[in-house]
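K.L.:
Take a look at these structures.
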Structure 1
Amino acid sequence: MHVRQLTPAIGAEISGVNLGDASRDSDLFAKIKAALLQHRVIFFRDQEITRAEHVAFARRFGDLEDHPVAGSDPEHPGLVQIYRNDKRENYENNYHSDGLWRETPAMGCVLRCIECPPIGGDTIWVNMVEAYKNLPDEIKQKIDGLSARSSIEHSFGAVMPPEARRKLAAANPPAEHPVVRTHPETGEKVLNVCSFTTNFVNFHTPENVRFGLDKTPGASHLLNYLLSQASIPEYQVRFSWRPNSVAIWDNRSTQHYAVMDYWPAPRKMERAAIIGDRPY
């Protein structure tokens, strides 16, 4: 197994490994997991594995989650088919961590390319540990102890008819999480807001708000500033897909952005997301 680091901040490409074998080999899986914790997102080429092997490998990390909108492959529960064609859908082209709108967002994901355009359709990943680490001290102090609400309703639900949107929101109520979470395996502090985040829930305190007039601009400007940190190139790696390429990322310490510059060419991806823990 050869590991080639891609940027100083995040990402490595691993060769000499078949993930189908790793689904059955505990020692090999342990090496891959160690590389994931170190590099946060790892990439593999030429993985001609079956869907059953894809699911089996992902399940080495933990149980798989379903998606309330996309659904799963009926023969392989937990394997979500993200197929894009001539219908333009702008869901993935924003910086996000998967499922922050859940009480327990995904621990990580295993994404395999089935079909992709010859040019375009890259994905960007961001190291949100670095994003937090490099915040000014006064911002770190201001967000210490803050919590924020994230929702599926204003993202996936936005294009739905009102009744369907209300049903989606009722089944998946907004989740409240710390703005700065602790990585459960490494102990690192992680900036934990993304495009699913709608508002702070405990900003309106005497320290932050002199008069009610202070609340909206103060909270909005701070949230927008925090969201913008994911767009800093020094924290990023960009990956160009080929069929049978696989990306595995630690969703607890990263965000990602699927670049939608390929329309109307098809782009077919299959993703297994691992159920995570409640952020603290």
Structure 2
Amino acid sequence: MKNIIYYSFTLFLFTHFSYAQLQAPVASPRAKISQKVGLVDINLDYSRPSKKGREIFGGLVPFDKIWRTGANNPTTISFSGDVKINNQLVVQGEYHIYSVPTKTNLDLIIYEKTDAWGSLSQFDESLIKARVSAEFRDRDFSNETFTISINNISNNGSSLNLMWDKKSATYMIDVMTKDKMIENINKTMSKNPTPNDYRKAAVYYYEENIDLNKAVKWIDIAFKDSDDLKYWQLNYKALIYEKAGKIKKAKQYAKIGYEKAKASNTPDGINLLKNLNERLNKR
């Protein structure tokens, strides 16, 4: 009987205090960013402290000292493929990001991931995978909360932006897409490419200004001339022919595409091809 009473009382305490736990906002909430850049997946995981009336760089974050680039656990970044940051190679993998602010610059250190919590007192030089620097830029407005963002995304790279208070620093990420894409396209074309493969290859060569005659050839295979072509397919053909300098043919595709967009009552297509026709007619 005593055992039953004891276990019942224990269960009551466990249940009572489990439900009584108070949940409150955290001072530096965690944020995660997942971004595809070219062929590379970039993932960021960091905590976001806020200014709260404090002096940030040179105050809360001292000059010439190692900063965890956020709060709590060190900021982590991962790359699904090799990249270059400010022209320094960083191989595929997951890393910690530390930084060292000065009065004029913010040095960013890509560091082998460890079990360390918070900031480091000093670096183990053997664990530094890249060290790059960016000039602090003064801004007219203040970021209350520390922010890392990936912007200016293209096939070949992006910017990595760090912002807090009235300071920002920007680093360039090169995902080295061009060589990988040309290799992938050559492999695909040597096998049994589908019309969609030809379309992707043509569009990539068009966007990157690579062998535009080949882009014309591939888009013609992807979308063979017929009355069944959709307005968006004709738009692709007009754009690629235009960039290849084949203006007369580009005008023909754009005109037919515009009529098909109107016939299908597609506002986006109508506007797209109307603008393309107007541009081509000026040439």
Structure 3
Amino acid sequence: MTLRIGISARLLHNPPPGLGLPTKRLQFLESGMATWIMSHGVVALMIPFIDQSAPLQRKRPPLNDLVANLDGLVLQGGIDISPETYGQKPWVEKAEYDPIRDDYELGLLRGFIEAEKPVLGICRGCQLLNVYFGGTLIQDIPTQWPGAILHNDTHRYDRLIHELHFMPGSRLSDIYGYEPRRVTSIHHQCVDKLGTGLVLEARSPIDLVPEGIRHPGHRFVMGVQWHPEFHMSGGFEAGDGVLDSGPLMMDFLKAAARRAGRVRRLADGVARVRERASALGGR
């Protein structure tokens, strides 16, 4: 059976009038994310946010049902995580947050992690993983991380690239080796204090900004600060040498396939026991 990978939704609470839905909340995913996942022969499905206060909230499927019907979770990038989520006050004036999305995605994380299904967090998703396990964030790298290189440029956007080093003994080094690599950089926040049980997987070598984290106590729970899906979008020159995003996705999907295989074998075994019991009862 084809693997089904859930993608958390980005939320647009106040769409511009030109979209024709000025008073409605929109949910969406960046097309490169779906392309990256589905180019490996699996199905990618966006997991809709359902407002807890909506009149039909009682009829929404339980979280356990959503998790049971999906084989893994990918958390998209997007807007900053509210500092209140990790017990801090805003450092940057007039910063934009989305506590609704924070709560929605933390709920998804809880469901998939408790079910021991693989989770991959991208950019904001990496940061949210750290918050989920009790960690904190640097709210603004330029003003809170002395000596930091440029990690975000609104003009270059996904063409801003910097070097990346994998930590000795890390899962990412198992996948890619220890040679320095180059990745896209589109963030002004990053992991600060690591959450309980998390280990550092990668960092920017010049300023030591964290670029990847993992929880070794789970089958596959990893976050990367860069955008692997953007590496597939084209436009990079040969000399850019951006990291191949395929091996990371394959490692995630292998974990999903192993988890799905075990669950399905168990389900098949239970079904055979019930069939045998039914047959014996009919004698």
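K.L.:
Consider the structures 1, 2, 3: one of them gives 11 for relative contact order in percent (Cα under 8 Å, 6 or more apart) as calculated from the coordinates. Say which. Present the calculation step by step, with values, prior to reporting the outcome.
P.N.:
Numbers: 1: 36; 2: 11; 3: 17.
The correct label is 2.
K.L.:
Using distance in nm of label points 7 Å out along Cα→Cβ at positions 68 and 92, single out the structure from 1, 2, 3 with the greatest value.
P.N.:
Once distance in nm of label points 7 Å out along Cα→Cβ at positions 68 and 92 is worked out for each structure, 3 has the highest.
K.L.:
Assign the value -9500, calculated as helix-only ellipticity at 222 nm (-39500 (n - 2.57) for each DSSP H run of 4 or more, over all residues; to 500), to the correct structure from 1, 2, 3.
P.N.:
Details: 1: -6500; 2: -11500; 3: -9500.
Computing helix-only ellipticity at 222 nm (-39500 (n - 2.57) for each DSSP H run of 4 or more, over all residues; to 500) on every structure in 1, 2, 3 gives -9500 only for 3.
K.L.:
When distance in nm of label points 7 Å out along Cα→Cβ at positions 156 and 172 is computed for each of 1, 2, 3, which one produces 0.9? Please report the intermediate quantities before stating the final value.
P.N.:
Details: 1: 0.2; 2: 0.9; 3: 1.8.
Going through each structure in turn, the value belongs to 2.
Quick note: the coordinates plus some simple rules give every number you see, no bench work behind them. Note that this is a predicted model, so its numbers are computed, not measured. Cβ atoms are built from the backbone, for glycine too; each structure is taken alone.
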